[in-house]
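**Student:** Some structures are shown below for you to check.
Read-outs: derived from the displayed coordinates by stated rules, not from any lab. Not measured: the values here are computed from a predicted model. Cβ atoms are built from the backbone, for glycine too; each structure is taken alone.
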Structure 1
């Protein structure tokens, strides 16, 4: 018997449109597998909508999504509202799937919302979502796990840049810490290009990573998810861009290409899979997560971790949309199992309030 799944996508993010592609894809895969799907779209101004029409991507080209009912996520499901903002219908959700790219949607906000609403989430948890949305925090976490990453400097302002400018070696890669899909990422060859790129990046984000640039490099992706007690790891994919970096256009506008499986020596492929599995396991992660690597000079560097990867990495984990249903079903079943296990944990009441005087928290009169 199929489940009722809330597929949440959009968000207050520069990647809202990319999220629409992922969300509508996932909604239709789940519907094709026999589940009841409640598409939930968060617009860039933060309004939440829910309704069957939101599974059709054409409704987002002309903002027809706004014709769907406004909605609230709470109490184990989705409330839809009438035009006067009053509760109209309630749909209980067996689980939710996070398809938001960027912003709070990917960075832990949807995780927290579903946790408070009591809805099992078949996606990454609060810690990994918040940590890996930020490229600087990603470096700190991976360093603590002993995983090799590219050398970097972290700045939050142009004055920070001025303090370290004399110690920098070019070329460098400029990366806004919280943006995804290569938005704001630039290769710079001198201090003038660097200052321009940093100034531009700080218009969209509060921090910047300055990372060493590998002229000779290979970009490798590997995805993983957890089901039935084990981490399932994909084959490695090699991504190719048309310039110095793998750009937004390469990823989403037909400018790039990829090879799956990547033509790698067996020991290198195994190393990447082992790092992927180890990081996923040690952080007790859940949901579909993609790990992005750089190989340069024979060294493997873990570059970024995407807790809501584009199109949920279906192309890495299955032969196509039909086969991908089994993967989504696996992570949904795991979420429901974890949620049920969590219900058995006890909450305590200390009784401390019984010993607090009734006037203890009142403001005194002046």
Structure 2
């Protein structure tokens, strides 16, 4: 691997690290064999240097490359060694987390927050930091809907969100731990509810909602930070009082719990459930735009929204009219309605009010 000035790039060089802009937008993924168009794209972002492999490779002919690229950035990412390794490691860690939660529930082991969260930081590094976490998570949506995978996801998202908020390192660590432990109470929930392949009835949902109380009871006497305990019992509270279990409002809700709440909702909605497919992230973003300021801490939700949309740059999406294209620009005033390039046509979803993004492809 070597660092090369953008001015000295030439076709055939192989990108050795994902290329991002200064504001964490993806330019080109690792493994791209550069052609003239790729080089032009890199230069358009005013980048100075990139890392490339020592050896050049033959440039794939334009049409052939376009056809393979048409499989989408997502498909390309899923075939990388980094993604395959990350997927294996997060699944392995989900199994270990389940075992740890069960032992904690039986009071068989002490609650060591540092030991529990250590794998999360390894996953964070493997994903490529804040710029890469959502690339990985967005492409894990065909994984099974497990409580413990969700806990790891929420921990990673909480870490990323706290980082985006420029919180001190101590609070980033608290958000990471709180995200990991927020659903610990579910280890005490009836297995038939956790594994049900249909949506819960109202009665079953009321039982499931008790996981926040049971989780808090598990940790209330443990020697862990109060913010983590609060996040366990408050991550379903909403600023307008519509949450549970206490219908808290506004600043009654712990600041770390507010971070976990956003991470929890986003991951839950965009993940596959046993009774439904994943919900399109842009539908979730639209929901957050519509009601986020009423339900979530304003700084937290605005920071999340303004950053999450940038993680979709270069992703291929399907529009409600069946067309597919690549997201090339985010509209700051309407985050759920970016500009999408479909072939040679540029579609601004703000101006085309009847169109929306219905899926990542």
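**Student:** In terms of FRET efficiency 1/(1 + (r/R0)^6) of positions 222 and 294 (r between Cβ atoms, R0 = 30 Å, to 0.05), which of structures 1, 2 is highest?
**Tutor:** Max of FRET efficiency 1/(1 + (r/R0)^6) of positions 222 and 294 (r between Cβ atoms, R0 = 30 Å, to 0.05): 1.
**Student:** If helix-only ellipticity at 222 nm (-39500 (n - 2.57) for each DSSP H run of 4 or more, over all residues; to 500) computes to -9000, which of 1, 2 did it come from?
**Tutor:** Of the options listed, only 1 reproduces it.
**Student:** Could I ask something else about it? For Cα Rg over 2.2 N^0.38 Å, for residues 94-269 alone, which structure out of 1, 2 has the highest calculated value?
**Tutor:** Largest calculated value belongs to 1.
**Student:** I've got another one for you. As an exercise: mean count of other Cβ atoms within 10 Å over residues 6-13, calculated from one structure in 1, 2, equals 27.1. Which structure is it?
**Tutor:** Corresponding structure: 1.
**Student:** Out of 1, 2, which has the highest value for FRET efficiency 1/(1 + (r/R0)^6) of positions 126 and 150 (r between Cβ atoms, R0 = 25 Å, to 0.05)?
**Tutor:** Comparing 1, 2 by FRET efficiency 1/(1 + (r/R0)^6) of positions 126 and 150 (r between Cβ atoms, R0 = 25 Å, to 0.05), the maximum is at 2.
**Student:** A further question follows. If Cα extents along the principal axes in Å computes to 62, 46, 38, which of 1, 2 did it come from?
**Tutor:** Matching structure: 2.
**Student:** Next question. With mean count of other Cβ atoms within 10 Å over residues 38-45 computed per structure, which member of 1, 2 shows the largest figure?
**Tutor:** The structure with the largest value is 1.
**Student:** Still on this structure, I have one more. Determine which structure produced the value 0.5 for distance in nm of label points 7 Å out along Cα→Cβ at positions 54 and 78, calculated from the coordinates; the candidates are 1, 2.
**Tutor:** So the calculation was done on 1.
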